[in-house]
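Just so it is clear, none of the values below were taken in a lab; they were calculated from the coordinates. Source: prediction; values computed, not measured. Cβ atoms are built from the backbone, for glycine too; each structure is taken alone.
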Structure I
């Protein structure tokens, strides 16, 4: 079962592959060596929130917890840099401040049909997901 104690939800590989086919990602700013989706990535020790993402095509599946808003703000801010595209996979929390401040009207949103199964989980996620695209 999913727990709020575990903030790491590895992106399903087939889901990532379809997005990567479209975007050709170059940076994963919030990864572990065991689940990094790009050859260039930042671990929690690197703290992707303080790193420069400029000039990259970024895939961001942020830690699921109270810092999601900070990650989405970072996605938006980094996307304002030249030659930078950011694609984020997050829960579809349209009632949150971060959604209204940094997603609604600022990004392309693709709602995911059904619920994803993250990592090696048997159960589907407890909430719907969305892909947020900043070009």
Structure II
């Protein structure tokens, strides 16, 4: 099933809040990117329908960014009811758990490394350009 990025983000925020490890908007954006990639890798389809853009500090889903930008760099201390399937929760939660001990700025470096979808898009098309979905899919499936 394909969700809105906001629905996935709300699940992530709830998971992190409930495990006493709330995240800020930057980390949320990075986790969304990795979860989208993991969904392509495992299921061959996107987890959410929105595009991801190549912004200065890494991949961003603009609609989700603007939803939580008032929190600035502070942890987002909210929990939500979501309709994410148990199968997709496994994908999302595994990304959160795999990345939980990696500092945010290391994740930024990982997403911006040479050869990544962010790097190719940012360097060829510039800041705030949309990263082609097939580029994300191909990167994570290889």
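Worth a mention:
- Read-out Cα Rg over 2.2 N^0.38 Å, for residues 33-96 alone, computed value 1.09, structure in I, II: I
- Which entry (I, II) yields the derived value 1.8 for distance in nm of label points 7 Å out along Cα→Cβ at positions 89 and 113: I
- Relative contact order in percent (Cα under 8 Å, 6 or more apart) from the coordinates reads 23; which among I, II: I
- Test item: helix-only ellipticity at 222 nm (-39500 (n - 2.57) for each DSSP H run of 4 or more, over all residues; to 500) calculated as -6000, pick one of I, II: I
- Taking FRET efficiency 1/(1 + (r/R0)^6) of positions 57 and 105 (r between Cβ atoms, R0 = 25 Å, to 0.05) as the criterion, the top-ranked structure out of I, II is II, with the highest value.
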